[in-house]
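In structure tokens below, several structures.
Each value in this text was obtained by applying a stated rule to the coordinates, not by laboratory testing. On a predicted model such as this, the values are computed, not experimentally measured, just so you know. Cβ atoms are built from the backbone, for glycine too; each structure is taken alone.
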Structure P
Amino acid sequence: MQYIKNRWILDDKIEKREYQEKIAESASKANTLCVLPTALGKTIISLLVVTKVLDKDMNKRILFLAPTRPLVDQHKNTYEKFLKLGLNLVPITGKIKPEERKKLYRTADIIFSTPQCIKNDLKNNFFNFTDFSLLIVDEVQHCIGNYAYTFVAKKFIEQSNKLILGLTASPGARYSKINQIKKNLFIKNVEIRDEKDEDVKEFVEPINLKWIEINLPEDFEIVRKKLFDFREEKIKKLISWGVIYSPNITKTQIIELQSKLSRTGKSGFTFAALSMLAEILKIDYAIELLETQTTESLNEYIDKIFEHGKSKKTKADTRLANDEIFKEIYVMINKLGVHPKLFALENTVKDELKNQDTRVIIFAQFRSTVKSIKDMLEKIPNCKPVVLVGQSGKDGLKQSKQIELISMYDAGFYNTLITTSIGEEGIHLGSATTAIFYEPIPSEIRSVQRRGRVGREQPGRIFILMTKKTRDEAYYWSAFHKEKKMKNILYRMKDQMDLKGFEG
């Protein structure tokens, strides 16, 4: 095996890979968006770009941004692992006192931070970018709208006009969004590699993906039909009122219609229509929980509707709670048994943990589902589960606790990590061998990120639990086609850049 050799990187530490060197060379010459599947070394490419920038001017400073503190710590640890002594690598967080942060900005060679912290410190004039040579932005799919990345990148160009490198596994499937990211980061150059590209094939660990198809039991199907019929009656009323003209209306269309009606004025008719639309959204959500989650999640949600209805918190909740058909559905829901997905999950985890070296990561959309999964897994003798969730809510975890749990999972204290979307984005879980999606998700970005948690350092397995003839199937194929579209857009952008370079 050949290793990278230069004056900044420790000898025999980073494997020499041609695609990484080519991308780094390109990214050292122009602002670049680098799109690579997880585990193909986006952080290593950033490190190679850093060495090239330092070769040109070692007195200038570098800023590495990531959206969360666990990711910030992860990137700093990676740099410490590979860089020779002599460079001062400094994490900046809002927990450090302002006066101390001002000192750190002056003495750091490479700063690692979240964009919000940097945005605040720029506004407070704690530092500026005049003596910076490189801005690295991780998970650039966030660089839209008012997200802090946009502000920081604009200031960076205004004050230093130096190099920007953006990193992601999946920027999104819409041309307009990718173009917006490029614009906000002043990107000139696009570099993309896929698992099938000739120069990366040999470095991709094989992933075995399997669907586990699940049938809804008869009593679930009866409740499901009852909810659909109930929803249809609401839709018919809106059509008769002239609010909508087709029974086929999506969640997005309902939300857009609510926004439009809210701007038309406060008449009794408008309030009635808005309330009816809100009811339909709540019924839709109940159907989603019934089809894809757990009976506990569904019960918890319906209980809240009745609680809010009792206190007349919203008109929609009050109307639903007083509706005789909805009361009947509520009684039926309370009689439902365990959702069949939980049994399928239990059997899958048991099979996987027969190998003592297995490390499982389970993704679920909702915290209530995560709790049900943990309760079930704790009954499996050799399963040691732990929950990783975000900071918000009464059961939220502080970022320091998140970092601790991830380290303990990687060290083997736990062999099964159950997580929500917080576990999808960028976190390195090198020991994970098996990923289980409790449900498919329609987002191509999140789908790519979930898959990227396994197969980093060894072959991996992915299981997707899919309730047949429900939105699970629709969501899976939606993400599949969006990802395909995303790659086509990015390769066309790359080809256009290559052609421009050739013409130049």
Structure Q
Amino acid sequence: MKKIIYICFTIAVLSACEDELHQAPISDPTTETFYAIPNDFIQGANAIYASLRGYPDRQLNLSETRSDNLYAVSDGGVRDWEGINGFHRTLMGNPYVAEAWLTNYNGISRANVLLEQLQTNGQVVTNEDLRMRLEGEARFLRAFLYFDLLRWFGRIPIVERVVSAAEAAQIPQSSVSEVYDFIISDLQQAIATLPAKEAYSTEDRGRATNTAARMLLALVHMTRSGPDYGNNGPGLGLNEWQQAAALLDEVLTAPGYQLLEGEGAYAAIFSYENENNPEVIFDIQYVTGQNPVAGATFPWLLAPDTWFHANGHPTQGGLTIRPVSDDLLNAYDAADVRKPFTVQSGYVFNGVAEPRSFFKKYIDLAHVPANRVDWPINFIVFRYTDALMLRAECTLHGAPGTPQEVDEAVNRIRARAGIGPVSGVDLAQLMEERRKEFAAEGLRWHDLIRSGLVEAVMTAWIAEEDTQGAMEPFQINYTLYPIPQAELDAKPGIYEQNAGY
């Protein structure tokens, strides 16, 4: 059932031990020796996918925790995510911020190696369809990783080929516009070379498709059409909603994808027994029982150990709760089936009641693994519901479509959630519907920034929610994270720190 995408490689050219952007490349003889047969190129692509293993953790730590979905004040000592939640200015050395930079660039390095080897040794792959697919996968994943970096950090260095340590140390940040141009170029080539979903065999489920590339490119156009906050962030104030809408129309009509509807459909999207369902456009796939371990790590981060203990399971490592905010809890209608599926609202352990709520989406107590970093559940990055709601967002920004079509899209999703229809949906209402639909999936912070609602929403939320006085006042510069201090120290005078830090 599971695909072996997340195998860790010990071969030097695919080493996971890289921890700096300026890591020295592997020697040419080693690289050429490794890429000798077609399967070597396939494993080279698998190594890029492997760099996505911690992506869901990052969306929890940097998006959900940063947003109004969580009031993440710890009761058990200072946690690294508290400064992220509280808008502290001293995040340059935060390990979650550093992880985002290092892991993404390690994946980019792997993509560059594969693309270079396809250029120089690609004749080894005599199957032209396979060779084109591998190039498309590398370009899609490289664009995916750069887009992740751009949304967190704004201006970043573009490393488009295998470079020496000395060369890497001299590569400056590129403008946001230049990074977008690079991402768009990769995605356009990926769309042209990647196959459709039905072209993949069962064993290759989870690999990038041309539909996934269209979905990502649509989101790129939408994100850079968001407001320019004047801090070199991801919004450029462009009006590319129509381009995004055209791509999303192709996504929504692609064979093999659909909105799951009917009773129990919302839970079915995330069921351990229903992976690779038609709602999934692109996900991060995990395989358990491997050595080294290649399962998921994000589920145990959501819940505290005492809840697992209360349900007869061993320690997972969640020492304390990141509480779901009262504001989010109160946003759900009483009959909304998404709330009890997504949120655990209190529990009792050893006779002591814990009243706080936390996310439990993606946790199935019937599938708790013996090893907390080996959970057997894929993480959905893009799903059909997201495409449907993004298309409605484009309409609200002037792309072809009608207000009635926006209402119809939202009401299909509300009907699945067991709640009544609405009419006259505007941007703020659409974002609130997205908030409830995608809670715990890592989209909220990006939605707030893209929609232009982040300053008003977060300022009002802090005033209402911060009962412990743990948060700093929101500033628009905090739509970006700081460049990690280790990168500034390693390349003095090359990078400029983001404003506000």
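Could you tell me which structure in P, Q was used to calculate helix-only ellipticity at 222 nm (-39500 (n - 2.57) for each DSSP H run of 4 or more, over all residues; to 500) as -13500? It was calculated from structure Q. Comparison across structures P, Q (criterion: relative contact order in percent (Cα under 8 Å, 6 or more apart)) gives the highest value for Q.
Which one of P, Q has log10 I(q)/I(0) by the Debye sum over Cα atoms at q = 0.06, 0.11 Å⁻¹, as calculated from the coordinates, equal to -0.26, -0.95? Write down the numbers at each step before the final one.
Working: P: -0.33, -1.05; Q: -0.26, -0.95.
Going label by label, the one that fits is Q.
Computing FRET efficiency 1/(1 + (r/R0)^6) of positions 299 and 315 (r between Cβ atoms, R0 = 25 Å, to 0.05) across structures P, Q gives 0.95 for structure Q.
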